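There are structures below to look over.
No value in this document is a laboratory result; all are computed from the given coordinates. Just so we're clear, the structure is a prediction, and the values are computed from it rather than from any experiment. Cβ atoms are built from the backbone, for glycine too; each structure is taken alone.
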Structure P
């Protein structure tokens with residue numbers, strides 16, 4: 001496994017929140033598989049990869065974004081758990097695993113452009129990251145509920161049934177994306 005040690009070190013804090021050791025290992029395995037299938041040569045390259053090609057990221061990397069979405073999704077869940085009795089069960093292991101993997105398909109969707117930047121790969125032209133990420137998760141044997149968090153966290157999930165963790169991940173994901181879109185369009189009021 002090419003990137004396992006780097007992934008474990010980079011997401012040490014987030015992975016420690018997952019109580020199920022087997023699930024932690026499967027999250028690392030999915031990251032490793034996606035990096036290898038995406039043709040990434042080093043983990044350092046992932047630290048330079050922007051988390052989206054849809055708007056200027058102002059230096060926010062794919063790794064930074066993944067950590068922020070994970071923290072945001074956990075924060076949203078904890079706000080509900082701490083303030084009222086939820087009428088649904090929130091599985092924190094599933095939430096953290098899904099958040100760490102929500103964009104793992106981008107390792108197949110984005111590639112270096114050869115000039116120091118990044119572009120959409122051929123794979124990315126054929127299928128967006130929620131689909132390729134869900135396929136990776138299924139290959140690794142992750143539970144269907146976690147596959148749902150990956151497959152349905154973006155527009156592919158519009159109108160589809162979701163586990164509660166998918167909703168928190170979706171909200172945290174767009175809370176990190178929308179401010180940059182507004183900023184870059186000049187529509188963010190400061």
Structure Q
């Protein structure tokens with residue numbers, strides 16, 4: 001089964017994430033789209049106030065009526081979440097012999113060659129770059145494919161800021177995610 005990995009902190013998951021998943025499915029024909037919440041991301045400071053269990057619950061709510069799946073391997077593994085370890089785990093778990101698709105935002109292109117064991121990683125994946133910050137394709141001298149996606153101006157960081165400031169955010173996240181955030185009083189002090 002043609003598999004793609006869409007990792008992130010998902011803190012919280014928002015409609016932009018779901019839109020990208022759907023573009024990947026429609027444009028590139030991936031049958032298995034795995035949303036993988038990271039435990040501790042190596043490339044950015046993590047909000048450690050929000051427990052992994054909250055992020056997983058929100059992701060489960062967001063994906064429950066979608067063609068996408070959640071894979072919790074990075075949370076279960078603990079420690080820093082290195083993509084190469086995840087790819088190796090998935091190849092074994094799902095018995096994948098083909099290259100796995102790896103989705104990254106265009107904001108990560110410049111630093112990709114600083115990723116843990118990036119040379120080995122690029123041999124095992126089909127790199128898929130999505131427009132996140134830039135309308136124009138970023139230059140990268142590695143085999144890749146750019147997704148032709150809309151630039152959606154929403155981010156988990158902005159949603160957390162809006163919650164903290166008492167601003168509107170309800171329709172930036174799936175309805176059950178919104179209800180979960182309210183019920184659990186998440187992000188009021190992050």
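In this comparison of P, Q, the computed figure 1.8 for distance in nm of label points 7 Å out along Cα→Cβ at positions 87 and 111 is attributed to Q. Using FRET efficiency 1/(1 + (r/R0)^6) of positions 31 and 167 (r between Cβ atoms, R0 = 35 Å, to 0.05) as the calculated read-out, with 0.35 as its value, let me know the right label among P, Q. That value comes from structure Q.
Upon calculation of helix-only ellipticity at 222 nm (-39500 (n - 2.57) for each DSSP H run of 4 or more, over all residues; to 500) from the atomic coordinates, which of the structures P, Q produces -18500? Intermediate values should be presented prior to the final figure.
Values: P: -18500; Q: -10500.
Checking each candidate, the match is P.
Using distance in nm of label points 7 Å out along Cα→Cβ at positions 39 and 151 as the calculated read-out, with 3.6 as its value, let me know the right label among P, Q. Value 3.6 for distance in nm of label points 7 Å out along Cα→Cβ at positions 39 and 151 corresponds to Q out of P, Q.
Once mean count of other Cβ atoms within 10 Å over residues 63-70 is calculated for all of P, Q, which comes out largest? Please list the in-between numbers first.
Values: P: 20.5; Q: 14.5.
If we compare mean count of other Cβ atoms within 10 Å over residues 63-70 over P, Q, the biggest value is for P.
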